[in-house]
Structure I
Amino acid sequence: MAKTAKIDVKDQDLLGALRSLFSAVLELEEIDAILVPVELPMKNRIMPTLVTDPEQMAAADPLAPAYPLNTAKIVSRLTRKPAGGKIAVVMRPCEIRAFFELVKLNQGHREGLFIIGMDCLGAFANTDYFRFVGPDSQGSTADFVRNALSGTDTASAHGELATACRACEHPLPEGADITVGLYGMDTSRQFLLQAETPEGETLLKDIDASPAQAPPERALAIDALVAQRTAFRDDMFQQTRAATDSLEKLTTYLADCVNCYNCRVACPVCYCRECVFVTDVFDHDPPQYLRWAQRKGAVKMPTDTIFFHLTRLAHMSTACVGCGQCSNACPNDIPVMELFRSVAHITQAGFDYRAGRSLEEKPPLSEFKVEEFEEVVGMH
């Protein structure tokens, strides 16, 4: 059974208590650095930052509703080869799941890593967060956290949570060494630490955390949140499928695509070093465009936009974790996440697979299963 402890919050300063926790982790002999969201000294921007000096933890802000990128991409870089030390990483649930997919694809390694998972309160899209955060970014974060944990609508005058967050039915981290529990807690007084691995149990002992039990309110709050998000997700699926259930509708849905490929770059599990769409295969000669236009009477430019998205869907729908960074990165606000999650949900259900659920589950199509899709292959 997982071991649980509590961390007291002084002066109702939850963020300060988390910073003290991360500083304590960093000061442990076996930890050489910690990757944590930090407020940069310019424009109140929050970015993952690799910290080695505990004094630098004063700007850490893991609760800010900012999500500029999926940290799994950074953790992949840090673990692709031995880093020469052990790194603690503070990650959202969808970041852990994305990283696990990358580990399965040999794009990173779990060894040498201590994962601190956070109950996820959600985040705004980039543009909405920039409008939301005021000159007092810590005050903005505190207001957001208070509303999110009390069940108050987190929508502000500047926007709602990102659609990916409102449709995410997995707000709790899975696969972390230790989980920071916020839901169902009076975070003005304390929060939970739950050890999920022997390494996590050792950490609880090293920082001398007080043993505790999760209050009944925690399970109730989580169940209510998951039910709300699942209902939103299912409605999103229905609307997206209705908007894309023919080639004509799909063409309209993706009509604003300009082939910037931002969604590919932002996607944590789209890992190819060289994408076919940026090779000579799709660097068409000028006469080709003219021939297409002459044959059809007109040709939309740039070309290959639908083909690009269909190829990405076929390539990585089994690994999609629904983090929403594809939509976050789109300059024309195309609801890419809604399309990819809708397809990925069906694909993963077909293989009885959920991306990032476990490091032990092999990705679909990576191994032969006699019982799989018997109605298609004709084997009994």
Structure II
Amino acid sequence: MRIQSRLTEKKSKPFLLIIGVIIVLVILGLLTIKNWYNSSVNKPISNDEPIELIVEEGDTFKDVLAYFDESGLISNKLPVEVYLKLNGLSPSIKAGLYEIPEGYNMLEVIELLETGTFKPAIWVTIREGLKYETIADIFDEDLSGVTNFDKAEFINLIQNPNSIQFASTEVQTFVSSVIPAGKPMRGILYPDTYRVDQDMTTTQIIEMMVVNFINKLETNGIDYKDYVADPNFNLYDAIILGSVIEKEASAWDDRAEIAGVFHNRLDSGVALQSDATVNFATGKNDAGVNLVDQNIDSPYNTYLYPGLPPTPINNPRMESIIAALRPNATNYFYFYHTPDGQTFYNVNYSDHVNGVCRDLGC
């Protein structure tokens, strides 16, 4: 019995040693894995300057992690996935626009996306049919104290587009192609609600509005390159006429018909006789114009001077520009609005006068 016990003892020592080695190796392996994923999630992402990240509704952290991996902001997404799995974490991120600072690691990115710490921004609404001076006033008021927006710089840049160096080559080409030399950028500051980041410059704000204008053209199947060189009616002409239609139309379905009236007048050499252009010249915002104003000497007085005014008179919505490009075929030369918003059209002047006297009084 004594001899057998010693033999068993001798055999168990190597076995225990092997078990011990295995346990040590497992522990070292686990520690190595832990150090591997810990060092990975704590390692700063590869951005040498702040980057913008847009998280759409329905995006998950898995989507964001895949983007970071594919764009080279992290070398490998696996350590982050292991870290989340072993720690039982499932980040619930919020949609929005984020600014990821330089030097952030993935744990800080996760915290940023979970708390919804969005990039600071202000929403500014620009209505249709406004002059650029009024747009400057709105930006100046809404952005006061929170951005570097400069009203005087905005107006100066709009008046002198050749002095602007846009970051986007497309915008630079568009402006130089569409806006004639010496003309202001009135007409292409598209009316919309804009998200203005607090670090945006005045030039970037202008560029954002022009990009929106270009996008609206494309959305409506309009390639500006097809119109810029048209000798009869180019895109700038359409923007000018669209700005007049913007003020003259009283309803959505009026625009194409009113555009048809104005095209008939342009084609026949008859003055447009638009009250809106006269009010632009006088600075008034009346429903009509008086006889004195109809005789002021201004290139914007379309009662005195046939053809289009020299520039747009405001910044119109796309529907008005589309109407100018695609007018209804009509034989009307006159129209007027009643106080209740109805629009009446006539072929000849006598019928027009009779209608105005009947509905509006003489």
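Each reported figure results from applying straightforward, stated rules to the coordinates on display, with no laboratory input. Since the structure is predicted, the reported quantities are computational estimates derived from the model, not experimental observations. Cβ atoms are built from the backbone, for glycine too; each structure is taken alone.
Determine which structure produced the value 24.0, 75 for Rg and Dmax of the Cα atoms in Å, for residues 178-329 alone, calculated from the coordinates; the candidates are I, II. This value belongs to structure I. Supply the structure label, taken from I, II, corresponding to relative contact order in percent (Cα under 8 Å, 6 or more apart) with the calculated value 19. It must be structure I, since only it matches.
Starting from the value -12000: which structure in I, II was helix-only ellipticity at 222 nm (-39500 (n - 2.57) for each DSSP H run of 4 or more, over all residues; to 500) calculated from? Of the options listed, only I reproduces it.
Of the structures labelled I, II, which one yields 1.0 when distance in nm of label points 7 Å out along Cα→Cβ at positions 50 and 74 is computed from its coordinates?
I
If you rank structures I, II by FRET efficiency 1/(1 + (r/R0)^6) of positions 218 and 298 (r between Cβ atoms, R0 = 30 Å, to 0.05), which sits at the top with the largest value?
With respect to FRET efficiency 1/(1 + (r/R0)^6) of positions 218 and 298 (r between Cβ atoms, R0 = 30 Å, to 0.05), the highest-scoring structure among I, II is II.
Work out which structure the value 33.6, 136 belongs to, where Rg and Dmax of the Cα atoms in Å was derived from one of I, II. Derived from II, not from the others.
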